[in-house]
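Asks: Take a look at these structures.
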Structure P
Amino acid sequence: MDASWLRGTLLVLFGYLLGSVPFGILVARAFDRDVDLRKAGSGNIGATNVARTLGKGAGILTLALDVGKGILALALARQLLDPSAHHWLALVGGAVFLGHIFPVYLRFRGGKGVAVALGVVLYLSPETAFVIVVLFAAVLYFTRYVSLGSLCAAVGLPVAMAFLGKSRHYVTL
């Protein structure tokens with residue numbers, strides 16, 4: 001077994017476990033011990049429900065922590081892997097995303113992964129993240145629907161990455 005293969009596999013596992021950390025629930029408990037996000041508002045553990053339930057400050061903190069999960073996992077992977085190992089970075093990014101959506105700590109019922117996906121994209125391609133955030137903000141501004149903005153950003157993401165000439169590993173992520 002190649003050492004880089006083992007290192008990559010361990011980083012994918014780390015990414016999943018890091019993604020599984022339910023920052024929305026932890027922030028909610030820090031702000032109000034009696035609130036269970038899974039029973040409040042939309043029932044989602046993400047930043048939008050935290051903001052609606054506990055206020056903008058708690059929502060922004062949750063957003064920052066969830067975005068940070070994606071950035072941290074990829075920054076660590078880039079440090080420990082061959083810089084040309086784009087496939088491993090894509091796998092680690094996907095693992096963080098899946099960990100957030102299907103967290104082992106919450107019986108595989110997590111958030112939607114929007115903020116974590118933003119962190120992954122922000123690390124892999126800041127210019128693509130900028131395009132996607134502008135698209136999200138425009139849709140949110142005109143419709144007032146966070147979910148529709150998120151959906152449009154998700155659909156626009158591979159198109160923007162391909163248009164900007166990003167690695168095929170990232171485009172398929």
Structure Q
Amino acid sequence: MTKLKAPLQLDQKIIINASVEEVWEVFNDQSLLTKWTQDVQNSKFDEKMASPGQLRRNECIVNGKKGTIETRCVDMKGKDRAEFIVERDSFGMTKMLVDMSFASELRKVSDEKTEFSMLSHYTPKNLLLKLMNPFIQKKMGKEVEIMLNGLKNYIEKGETNKLNPMNN
């Protein structure tokens with residue numbers, strides 16, 4: 001049973017040539033976010049590994065604009081699924097998208113191959129945003145795809161995400 005309230009808007013997957021344990025360790029290690037994401041410049045958290053109830057405050061650059069995004073881990077099901085809600089941000093996303101949240105799912109394909117899914121949930125706040133939702137999904141989908149490829153390249157090759165100014 002999910003703790004995420006909004007409907008699923010995007011379900012994006014990537015195959016990573018590593019075990020579920022290896023993928024989980026990198027994804028769940030909040031100190032590594034700057035290595036594989038394209039926008040997180042700094043992350044403040046209480047514990048290195050994400051856990052239910054924990055708040056994470058990320059300083060980000062999105063479309064050239066500096067700001068913050070605060071997410072809270074609300075649930076974990078072993079190394080199979082983690083759920084996060086976006087509590088607030090300075091970019092205006094949480095003003096446009098109600099109950100913005102995401103989940104990650106890891107599925108073992110083989111001993112050294114994992115399917116990693118990123119599930120994006122939200123509800124557009126008004127009729128105009130509902131009409132704009134295909135555009136929002138396309139834009140968000142591109143950003144998540146870049147992030148997923150960053151995670152894959154960091155795990156498989158040790159390459160940091162070159163789109164993140166922290167890694168140049």
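Rule-based calculations on the coordinates, nothing more; no lab input. Note that the structure is a prediction, hence the values are computed from the model and not measured. Cβ atoms are built from the backbone, for glycine too; each structure is taken alone.
Asks: For which of the structures P, Q does the calculation of relative contact order in percent (Cα under 8 Å, 6 or more apart) return 31?
Replies: Answer for the origin of the read-out: Q.
Asks: Here distance in nm of label points 7 Å out along Cα→Cβ at positions 44 and 116 has been calculated and equals 2.6, so which of P, Q was it run on?
Replies: Going through each structure in turn, the value belongs to Q.
Asks: For which of the structures P, Q does the calculation of helix-only ellipticity at 222 nm (-39500 (n - 2.57) for each DSSP H run of 4 or more, over all residues; to 500) return -9000?
Replies: It traces back to Q.
Asks: Using distance in nm of label points 7 Å out along Cα→Cβ at positions 92 and 140, single out the structure from P, Q with the greatest value.
Replies: P
Asks: If you don't mind, there's one more thing I want to ask. Suppose you compute P(r) over Cα pairs in 5 Å bins from 0, in percent for every structure in P, Q: which one lands on 2, 9, 17, 22, 23, 16, 8, 3, 1, 0?
Replies: Q
Asks: Further question on the same structure: Here FRET efficiency 1/(1 + (r/R0)^6) of positions 84 and 108 (r between Cβ atoms, R0 = 41 Å, to 0.05) was calculated and came to 0.75; which of the structures P, Q was it taken from?
Replies: Source structure: P.
Asks: Work out the source of 3, 16, 22, 23, 19, 10, 5, 2, 1 here, i.e. which of P, Q gives that when P(r) over Cα pairs in 5 Å bins from 0, in percent, for residues 52-131 alone is computed.
Replies: P
Asks: Rank structures P, Q by mean count of other Cβ atoms within 10 Å over residues 12-19 and report only the one at the top, that is, the highest.
Replies: Ranking P, Q on mean count of other Cβ atoms within 10 Å over residues 12-19, first place is P.
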